[in-house]
Structure I
Amino acid sequence: MTQFGLLMFPADYAVRPDTLAREAEAFGFESLFFPEHTHIPASRRSAWPGGADLPKEYWHTHDPFVALSAAASVTHDLKVGTGIALVTERDPILMAKQVASLDHLSGGRVLLGVGAGWNAEEMENHGTQFSQRWKILRERVLAMQQIWTEEEAEFHGQFVDFEKLWSYPKPVQAGGPPVLLGASTKYVYKRIAEYGHGWFPIYQNPARASASGAVDYRAGIEQTRAAWSEAGRKGEPDFSIFGVGPDPAIIEGLIDDGFNRVIFGLPPADADTVLPLIEQYAGIAHQFNS
């Protein structure tokens, strides 16, 4: 059965995260995802991949783990996820604690979507050089997985280096929450096989993506499975896609491609705007799982 979720920038002027979460669970959605940006440098030198003008929600969004805690506190079964967390802008020891705490308090409901980011100045404010971002992300994820699974965790890498430490709580989910990689480059598939649990691309409208080249989702899923098998990983990778609109034909195509989770994108707006959309999307989701 295909799972359906929702994603919204939890902006300070939008519907509250707890209100959104209650409605999402009430209408039968499996998951709720929040993206993050710690800030946006006023220089605006890095071009936004989505177009010319960067929407204001990018610098008005709540911290995702705080917002997801609010969402988890008023729900029982709804999975809460980052879509995506910028690991390149977070200390791995602190992030491991935040993620484990959320997973512990929610009863094991966290899905950790991660990415390296696109805004060079933003990550440089956190001490991360743009050219090193994926190497840094890799080590930080591996280090967090050590903290989540070991009584006395230690890690010695180029970018992350710490001696044995104690850190609790441990996540409820064995091994820590599933790590879903949000990228669509040719390198992402082997990265998933090494330290991730699934692929988490953003949906690109083929008409809008024609200039830069549309993503072949079916091929990406096949390459992920091939890399997974080559690495000797057991089980099946997760395939989730976010930012999907209400077109049933597109949704059917994505399911046929192999996605097991389809995540609708919501505008960061007030309750009067967002809540009717949740009901609309729930009706569409029901068509595929009735």
Structure II
Amino acid sequence: MKKTINIRGTLLDLSVPQVMGIINITPDSFFAASRRQAEGGIIERCRQIIDEGGSMIDVGAQSTTPAAPFLTAKEEAARLMPALKLIRNEFPHAILSVDTFYADVAKQSVEEFDANIINDISGGQIDERMFPTMAQLQVPYVLMHMRGVPQTMQQHTDYDDLIQDILYYFSERKSKLNLLGVNDVILDPGFGFSKTLSQNYELMAYLKYFHIFEEPILVGISRKSMIYKLLDSSPEESLNGTSVLNTVALLSGAAILRVHDVKEAVECLKIVGKITEFDQ
């Protein structure tokens, strides 16, 4: 399996899993504690991610909950770019991932603010120019599985065979990226996107199957409804469930955990790393 991605001409080793901390420049993300809009809050959150051991900061300006309004590329950029400028000035060496499905937003993020990774929840389906743009930008690309758009995704959970269908999706879209010359692809199975509660757990059970592509796997399950609906709780009460699933994901070979709670994810990583020292 591929163990490195290219960050500014330096290979980042993913044989030791990494933690990506989330910062939402939004008023409406599902987990209130992740929302940051004022300058002080943005800087404070980035510093927290770094201090707690996160090696990547994932910045998004568009909520992907089904009830959230759909921003245009121009509206998203108006929210996102001032935050990227602020973060880059304060943390010039941070590894920045930008969560967007718009090619123009990706291009501006990389060219003006040295974004290092583009994280596209739509897998290039919302903006058909995303794949060619990624070939031009030559930064790592997170290819996520989703059907429809965030507002309609939960109407698209009817699969012939969940795992086989997602494997086919990755095979088809990864081939297109490779033909265009995109060298660094990270796979995100898309927990919570176009999947029922039961399907999310089936996907976690078969996560190891996705190593067939020999690409790093990113898992983002932090405080999602697959946890709090199963446990009859809330996003705010879902830290323990998040840690359990992050542990399962690491034992299944996840290379990147995308999380709200960096300290706890780093602790999962250290404990699993110690166990796996004896299982080489």
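Annotations for the structure displayed:
- Between structures I, II, the calculation of distance in nm of label points 7 Å out along Cα→Cβ at positions 75 and 171 yields its largest number for II.
- Looking at mean count of other Cβ atoms within 10 Å over residues 19-26 for structures I, II, the greatest value goes to II.
- Which of I, II leads on percent of Cα pairs over 24 Å apart, for residues 107-226 alone, largest value: I
Quick note: the coordinates plus some simple rules give every number you see, no bench work behind them. Just so you know, these numbers come straight off a predicted model, no measurement behind them. Cβ atoms are built from the backbone, for glycine too; each structure is taken alone.
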